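Just so it is clear, none of the values below were taken in a lab; they were calculated from the coordinates. Given the structure is predicted, the values throughout are model-derived calculations rather than measurements. Cβ atoms are built from the backbone, for glycine too; each structure is taken alone.
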Structure 1
Amino acid sequence: MQKDYLWWRDGIIYQIYPRSFNDTNHNGLGDLPGITARLDYFKNLGVDALWLSPFYSTPDADFGYDISNHVDVDPRFGSLKDFDTLIEKSHKRGIRIILDLVLNHVSDQHPWFQQSRVDSTNPKQDWFIWQDSIPNNWESVFGGKAWTYDEKRGQYYYHMFLKEQPDVNWRNPEVRKAQMDVLRFWLERDVDGFRLDVFNVYFKDEQLRNNPPKWGRRAFERQHHLYDGDQPEMESVLKEMRDILDEYPERYAVGETFLATREKIIRYNGTDKLHAAFDFEFLWSKYKPEKFLKAINNWENLAEEAQMFPNYVLSNHDAPRPATRYAKNEDDARIKVIMAMLLTMRGTPFLYYGDEIGMRDISLKRSEIMDPPGKKYWPFNKGRDGCRSPMQWDDSINAGFSTEKPWLPVHPNYKKRNVSVQQEDESSIFNFTREIIALRKDNKTLRHGELIPFSAVPDDVMAYLRQRDDEEILVLLNFSKKEKKVALPQKSWQILFSKNREGEADEEIILLPHEVLLLKNI
């Protein structure tokens, strides 16, 4: 029998990029105590879980995703004691904590790599992938060859990302055990789940064969990635991880499937593997109902085949914010439409910090870019700094994020676009988001109900039924700046959510520009 409310399936998961969220130790970087200080904010918003991007010890070659110690907190972000306090106070408020686990690679400053590079006879000599010469055509995601010569050891090592991020050798049983110990370390500190970074590339082809060529703009894209990821050994690792997770109540793992395909998601998810995985077709859809519906239908079919619950994400630390992609200047009308869509789907919604107030990406000059891909591929790729700017709390200096100069600039619109202003504005995107979240929490049909697209609508209108037992909810979203006439299904409807009307609905309704309307059968 399906549990009525399962946090990772039915709740709202909110991603935090810790260095950009809230600075309490006045070093221009957000920190763990800064997150703890804002827990009541999440409670008020209606968030069920926080996914924290890396806060581990790091030299910052890739801003947290190059880790030099997986089982400690970088002093700039706090301490393990601060982390324990965050866990304790989050759980008291019914908020779960999910950690980003980066187990494919480490920092070249990690003690494992420092020992491995000494020579070819030390105890960790094969904890990484070493070769006397470059054995194949593999390319780095961030540009250049994926093999770098190490003067100290006199061999080449493999790195799918930066040269400062050597890939560990998962084929070594000692490495595998050490990685599983990382999992257990955090579970013993009462962590509720993990987001597994690029998990499906842990294993590489044992023979290190060349990837076949294909057309692409960048070198990495000019290969079919048959041999630098998705190897047969991956399933056994996921099963071992799931067995560990299942030793603890209601623990969870969601995977970032690198170069995701339908086949990969089916392969890596299930009752003995991952609980969930991201599919990014929805995130990259254009602002058109038919594009989003296509992505939704694909996810629904995929979820049924894989016997998993779908999830939906419109932004994260690697993608331009939805307000940057979809909004017109500072107008939030379109953002309310897509936020309503995200929160009324049959699937777990993921929010990215600041999207609830409609934060936009910052613009940077080339000299200000910090992100490695942006530095290498400017101006074709400006990097990911734009979506990582400091959270905009109020209209004080640095948007209330820090008293010191932040690591990235605050968006110039912070004087008018901030949490403090929007909490007091009934028409704000913040209050709109909070109301839809509350509606979802109170309504089993919005959480569990079947999703049935309703096609008898004009262009630029998205409509779908959420159906559970005898209850139906009709979601109407006007993507247009024009009024749209919609003929309703032949039954009695009561307005469940609207900013413009109340009472019962007629057989025909005129949707206002960018209107969000939810109707319930009576």
Structure 2
Amino acid sequence: MNEELSLRDIRLQKLAKMRELGHDPYLVERFERSHSAKEMLEGFEEGKQIAFAGRVVSFRLMGKAGFAHISDGEAKIQGYFRKDDLGELGWDLYNLLDLGDHVGITGYLFVTKTGEKSIHVQTLTPLNKSLQTLPLGKEKDGQVFYGLSDVDMRYRHRHLDLICNAEARKALIQRMKMTSAVRRFMDSKGYLEVETPMLQMEAGGAAARPFLTHYNAYDLDVKLRISLELYLKRVICGDIPKVYEIGRVFRNEGVSNRHSPEFTMFEFYEAYSNLEDMMALVEEMFVHIATEVFGTTQVHISSDPNEEVTEGVASETGVVLDFGKPWKRLDLLTAIEDLAGVRREELADLDSARKAMERVGLPIEKENNLGGIIEKLLEKFVEPTLIQPTFLIGYPIETSPLAKKDPSNPKMTRRFEGYVRGRELCNAFSEINDPIDQRERFEQQVAERAKGDDEAHPLDEEFLFALEGGMPPCGGCGIGIDRMAMLLTGADHIREILLFPTMRPVQTVQTEE
């Protein structure tokens, strides 16, 4: 700890010397840049005058000259600094630089004797003094050594991750671009982006435990929303036919590599449309997202970018996802029959379904309804096989309290889930617009809650009142933005694509001296 403090003290001393020289980097408010590092490198024109600013990420002093690589986050370029060009003040300032400092430079482009595209620096303006020693690492032949690898520090101090790890930075930027691409697509289709309350009397629209809080102004106990659905459908009831929202939702449940209690949900609803319309829109949307973010409808997911993979075939490290083709469409019960060996007729009642579940080696103790058994069979036997984009259609009524019944089988609903790489990506319905049916479903959920299911859907009278005013036929879909980003970037943990994931506080242990 003393060594870290002494390093900080050295940087503070350098800052004091800069101020003595009449240059306080913190007083500089603006530096006008003519080019980014990427623009200079890609459109390199020897002798061209430039103005550039960024962070010093490498530094080499050699007598009366020196080099420094300067990064603007997207790319880096080498600067060549010489005392004869900078003058006494400029050279003194150069000698006071540390890794992590921000600088502004002007000069002209040239190629060094070793063939590296560089900037011959003529003026130097320090813009910031980094008081911490950043874990930038050393780079050789495209490989980075001794950089930031501690996972806890990467997630807890994301700014360091963005500075030090190019791949982590790339995935996070891709995730943000996906959200922007979604907005552009929905706006182009005539959908209206709306905002709905985060604090709600009844947190509905999903099976999850809510966070509880208190509204001081009204002296009310309220819940943080777990879904966007019920309020968006109220907007549909108000005759605004195409709406969407991208917003944070909160579910007070377990944390895993695929689940965060706070996450971003994207939901959209369209009047006079149905399940099949939602499928077509999802297909078109993912063509748009893949093309805009990755430049192609074929997205290669691999932890080894040099690995050769067969299109559509999963391996330990890679798969090519093809969003340019129509998604596969599979009936849920048919897929269970084909992959789990459980016949459709065995899932007609609870007793036979429990026996079938036991026969295929799944525990039955906690399963007390048919829908739960069907979804456990799905999770175990079907999900891992759904690598390419696939719609799985027809879900049990017990686990789908907001979806229309299937006229051909009232025990099932007009619902699909989209799967990619063996994971659920989206969930969509032909929405219930019959207020009598919806009330009965809610009452069934209340009965499940009375039996101990604390994730069962509440009875929402305000939503039922809106339905009784009349909602047109409607299709709706929900997509987790974080889950989508995981699947398309190849991230193994949801924290990889959250800028600031919630972390357990560091416990400080104090010892008596």
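Here are the numbers for this structure:
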{"quantity": "Comparison of 1, 2 - label where mean projected area of the Cα convex hull in nm², for residues 48-199 alone is highest", "calculated": "2"}
{"quantity": "Highest-scoring label, criterion being mean count of other Cβ atoms within 10 Å over residues 8-15, among 1, 2", "calculated": "1"}
{"quantity": "Parent structure of the calculated result 15.5, 45, given that Rg and Dmax of the Cα atoms in Å, for residues 344-439 alone is the read-out and 1, 2 the choices", "calculated": "1"}
{"quantity": "If helix-only ellipticity at 222 nm (-39500 (n - 2.57) for each DSSP H run of 4 or more, over all residues; to 500) is computed and equals -7000, the structure in 1, 2", "calculated": "1"}
{"quantity": "Structure with the greatest value (metric distance in nm of label points 7 Å out along Cα→Cβ at positions 360 and 376, set 1, 2)", "calculated": "1"}
